[in-house]
Structure P
Amino acid sequence: MSTAVAPSDLSAASPPGEVDQAYRAITWRLIPFLFVLWVLAWIDRVNIGFVKLTMLDDLKWSDTVYGLGAGIFFLGYFFFEVPSNLLLQRIGARKTITRITMGWGIVCVLMMFVKTPAMFYFLRFLMGVFEAGFYPGIILYLTYWYPSGRRAKAFGMFMSASGVAGVIGGPLAGLVMNGLNGVNGWAGWQWVFLVEGIPSVVASVVTWFYLTDRPSQARWLTPRQRELVEADLARDHGSLGHREESLLASLKNGKLWLLILVFFCVIAANSSLTFFGPTVVKEAGYTDPATVGWIMAVSYLFGAIGMVVNGLHSDHRGEARLHTGFAAALGAIGLVLTALFIKTNPTLALVAQTLAIIGTMSAIPVFWQLPGRYLCGAAAAGGVALINSIANLAGFGAPAMLGYIKTQTGGLAPGLLIVAAVEVCATLLILAFVPRFAKVRS
């Protein structure tokens with residue numbers, strides 16, 4: 001008499017190679033496409049860091065105006081991120097990501113027509129509104145496809161797109177600004193917004209036809225693979241024990257607010273490097289937009305590698321806490337060294353900034369393993385968005401602070417030291433208050 005295998009035990013009873021093959025199929029189907037979308041999102045979000053090199057002079061704006069505009073993007077994030085993620089859970093990723101991608105692409109194109117600070121602030125806020133649900137939405141979406149023991153690698157591969165976007169976006173912006181300046185009566189910085197916004201609009205249409213919401217709907221997997229993946233996800237869900245499922249109840253959980261504070265400190269550094277990295281290069285003595293773009297490209301290439309390597313190592317060791325904390329500490333050290341050398345040794349300053357980018361970016365994908373230890377269901381959907389939205393207020397405050405300090409002092413060093421102090425707090429908070437735990441392995 002045969003004994004039926006329970007669904008939750010199906011993956012455990014199957015040959016490991018069969019399960020691995022199913023996840024390889026998922027990875028090849030989802031990660032490259034999501035990677036491209038994040039590259040487009042990141043380029044459209046941060047291209048103002050490069051166009052700043054000429055746009056401010058053309059429009060007669062100060063660094064204070066720029067810093068506020070760069071940061072106000074994150075206010076849109078703050079107000080609309082949680083609703084967007086809850087909507088994704090309700091209607092699915094395909095509809096949500098299509099809407100988001102179309103919206104930010106159109107706004108990026110409209111940025112080429114900005115003339116006044118008020119219009120600049122409005123469009124940057126609107127960019128944040130549209131893009132609000134993308135990053136936390138993809139984090140949530142990947143939890144539908146990968147068990148906890150495979151997520152750091154998946155997160156790292158997806159999030160490394162922000163580093164690759166720096167590799168592509170810097171040289172592209174420099175090439176466009178130098179090559180198309182004056183064509184059709186438009187400045188080079190206007191062409192950057194047009195050239196970089198249109199691909200996102202096209203990608204939104206592709207998203208509608210390409211994305212699949214859940215493994216059970218994946219016709220590109222075999223029926224056997226769908227069964228294995230769903231059983232593996234069910235096993236992983238059960239092995240993590242009790243986790244809060246109510247968003248309202250999770251708001252009373254001190255660990256949620258601790259994670260918000262930790263990520264706030266990391267984002268303060270990440271947004272500072274994103275929006276003022278090209279300015280650091282310029283302050284170190286390199287003024288040609290193309291040269292600045294290539295220098296930043298090298299830094300972000302190393303940052304992308306760091307994200308993937310840290311994610312792989314985290315999965316291999318079954319540990320996320322120290323992989324986040326030590327990476328943030330490395331980022332803070334890099335910021336301090338950048339501030340110390342920016343006026344005295346340009347080469348060391350650029351090496352230090354690269355170190356800061358590597359450390360700060362490497363902390364991010366592994367950090368997102370931590371919320372899943374405490375939250376699931378609606379609490380995970382809302383909690384991930386809440387962590388990202390509140391923490392990204394640092395993305396508003398840090399660039400605004402740096403812009404103000406540079407306007408007042410003529411240099412970035414004092415502001416970079418402040419940001420470094422904030423980032424090292426992430427490490428201290430993790431070591432002091434985040435409990436040790438081993439990630440569940442697949």
Structure Q
Amino acid sequence: MTMDTILRDATLPDGRSGVDIGISGGRIAAIEPRLAATAAEEIGCNGMLVAPPFVDAHFHMDATLSLGLPRLNRSGTLLEGIALWSELKPQLTQDAIVERALAYCDWAVAQGLLAIRSHVDICDPRLLAVDALLEVKRRVKPYLDLQLVAFPQDGVFRFPGAMDLLTEALRRGVDVVGGIPHFERTMEDGARSVRALCELAADRGLRVDMHCDETDDPLSRHVETLACETQRLGLQGRVTGSHLTSMHSMDNYYVSKLIPLMAEARLGVVANPLINITIQGRHDTYPKRRGMTRVPELMAAGLTIAFGHDCVMDPWYSLGSADMLEVAGMAVHVAQMTGLDAMRRCFDAVTSQPAELLGLDGYGVAPGCHADLVLLEAQDPIEAIRTRAARLVVMRRGKIVARSPARRAQLALPGRPREIDFLLRRP
């Protein structure tokens with residue numbers, strides 16, 4: 001038997017080790033120990049982890065890498081970021097958005113991040129960012145799955161004409177219906193926006209992903225309406241609530257009712273650990289709230305939970321490098337998910353779980369799946385998070401699209417090794 005490529009002696013995220021992965025025609029053809037086949041190219045994994053590519057379930061690519069334009073967010077707050085974005089929008093050009101987004105996609109591929117769901121602001125009569133990211137989506141399609149959400153940043157009822165602009169964005173090819181109910185002028189308008197947007201998605205057979213309750217206010221409860229509308233319209237499994245930070249401030253009695261409602265509706269949830277921990281709790285003195293939603297409790301209830309990077313070097317966040325292991329590592333700490341199973345679930349939250357939310361076809365490490373793979377310099381998912389593992393090889397449809405050198409440090413210490421790799425060798 002002849003393959004295009006074979007990865008030898010790999011460890012898989014489910015714990016299987018010493019397996020070979022045979023690739024043919026851009027798909028995984030076989031996974032078994034000592035695969036009896038030859039190939040034009042063989043890659044020795046030396047027991048390192050081979051995982052499916054990272055997936056970012058929540059990002060804002062129209063703003064990425066715009067740090068400092070037209071000024072810096074001095075307070076680092078959400079509201080100053082929104083105000084700063086409003087200042088920047090009139091100065092945007094389609095070419096500049098495309099250039100920055102393509103540069104970010106280069107970073108993503110190098111980090112083994114091959115699928116991104118990006119919200120794109122439609123509160124601009126020019127729909128400049130929509131057209132720019134549709135062009136980016138077309139150009140990166142051979143190597144990265146880019147899914148776009150029509151996002152009314154300034155509120156679908158608060159911004160004049162936003163519903164018409166959102167509908168036009170969908171007509172032009174945007175994939176998902178978005179919303180921001182907590183930013184509408186009243187709670188009633190917020191609930192009304194959830195109903196209207198879910199009805200629009202149901203009519204068109206589309207998925208929904210709403211910025212929902214991104215606030216410290218425990219009375220911001222639009223996720224309850226989102227769960228109800230999901231049930232009413234038969235959208236189970238197609239609706240995601242992103243952020244949900246108000247759940248961190250809610251009392252346990254109300255949450256004991258809310259989480260089962262969310263589970264009945266099969267809502268997806270996206271937490272954004274890096275951004276939630278920096279933006280929430282800004283009005284607190286001490287004790288200060290962490291602000292991230294109740295990830296362990298939602299996972300325990302059986303909901304599909306993913307993590308997003310949200311922002312990289314834009315009006316809201318000055319840091320970031322498209323590294324989803326950094327996102328998972330922050331979640332481990334903020335959600336106090338330091339148990340062995342919990343840390344593995346944090347790895348799942350930047351791989352298999354967001355892939356499910358995005359509805360990615362052929363994702364995974366199994367025969368028949370697309371040969372989209374990342375060889376990590378780590379022996380298991382926990383070590384990958386701990387070391388922010390080097391992406392030794394990144395493959396898209398069986399072709400290598402990025403390589404990185406192994407991480408090594410040279411020492412000059414008497415009686416000690418001359419080189420170390422930061423991995424823990426187990427007996």
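FYI, it's all coordinate maths here, none of it is from the lab. Please read all numbers here as calculations on a predicted model, not as lab measurements. Cβ atoms are built from the backbone, for glycine too; each structure is taken alone.
Using mean count of other Cβ atoms within 10 Å over residues 29-36 as the calculated read-out, with 14.6 as its value, let me know the right label among P, Q. Numbers along the way, then the final one.
Working: P: 17.9; Q: 14.6.
Matching structure: Q.
To which of P, Q does the computed value 36, 24, 22 (semi-axes √(5λ) of the Cα gyration tensor in Å) belong?
Values: P: 37, 24, 19; Q: 36, 24, 22.
Derived from the structure labelled Q.
Out of P, Q, which structure matches 60, 39, 35 when Cα extents along the principal axes in Å, for residues 109-316 alone is calculated? Please list the in-between numbers first.
Values: P: 60, 39, 35; Q: 47, 39, 32.
Of the options listed, only P reproduces it.
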## Note on the structure
Matching -10000 (helix-only ellipticity at 222 nm (-39500 (n - 2.57) for each DSSP H run of 4 or more, over all residues; to 500), computed) against labels P, Q points to structure Q
### Message
Tell me which structure, out of P, Q, gives 1.8 once distance in nm of label points 7 Å out along Cα→Cβ at positions 373 and 397 is calculated.
### Response
Q
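Ranked by Cα Rg over 2.2 N^0.38 Å, for residues 61-204 alone, which of P, Q sits at the highest value?
Values: P: 1.16; Q: 1.06.
When Cα Rg over 2.2 N^0.38 Å, for residues 61-204 alone is computed for each of P, Q, structure P gives the biggest number.
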### Query
Taking relative contact order in percent (Cα under 8 Å, 6 or more apart) from the coordinates of each of P, Q, which one would give 27?
P
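Mean count of other Cβ atoms within 10 Å over residues 77-84 was computed and gave 21.1; which structure, P, Q, did it come from? If you can, show how the numbers build up before the last one.
On the way: P: 21.1; Q: 16.5.
Working through the options, I get structure P.
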